[in-house]
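Structures follow.
Derivation of every value follows stated rules applied to the coordinates shown; laboratory data play no part. In this text the structure is predicted, and so the values were computed from the model without any measurement. Cβ atoms are built from the backbone, for glycine too; each structure is taken alone.
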Structure P
Amino acid sequence: MLIDRGGEMAVPENILKDALSLEAASRIELVDELLASLDQPDKVLDAFWAEEAESRIDAYDRGEITSLSVHEVMARYKAK
């Protein structure tokens with residue numbers, strides 16, 4: 001039987017049931033493996049991000065944008 005997730009791809013119920021019955025560490029390992037299987041190289045996307053990174057570095061070098069230290073970034077997230 002397939003579990004309907006409101007229009008999303010259905011998951012075979014037995015696979016989900018088996019996965020949920022695993023110990024936490026095994027579920028984490030399963031999730032890691034599933035996520036790794038989705039992490040496939042995409043040359044177009046990689047090229048886009050390389051261009052974007054270069055553009056941001058150039059803007060920083062021209063003084064058009066500034067940076068924050070990791071401590072400033074973390075302080076902003078902790079304040080929320």
Structure Q
Amino acid sequence: MDINNQSIINILDSIAKEQEALSQIISSESEKIKYAIERCQECKEIICINQSVESMLTTITNLEIVLQNKIKAIKNTQCN
């Protein structure tokens with residue numbers, strides 16, 4: 001295997017690991033919402049938690065776009 005192919009494999013592996021970590025964060029955020037709905041007594045608490053989760057999901061979405069661009073860059077190098 002040449003160095004270029006190994007580099008691509010390493011990049012794809014890192015992307016997969018990042019996506020796995022992001023999925024775990026999404027799962028944790030889901031648990032946070034469930035907890036808020038079950039235990040919080042005031043709407044203000046639920047709204048604050050919801051805003052926190054929304055902010056995290058926006059960040060995750062942005063990171064997914066970066067990962068998608070990395071994959072596109074790899075595809076482009078393979079097509080040239």
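Some observations on this one:
- At a computed -34000 (helix-only ellipticity at 222 nm (-39500 (n - 2.57) for each DSSP H run of 4 or more, over all residues; to 500)), which of P, Q: Q
- A value of 60, 19, 11 for Cα extents along the principal axes in Å, calculated from one of P, Q, originates in structure Q.
- Distance in nm of label points 7 Å out along Cα→Cβ at positions 32 and 56 - structure with the largest value, from P, Q: P
- At a computed 2.0 (distance in nm of label points 7 Å out along Cα→Cβ at positions 48 and 64), which of P, Q: P
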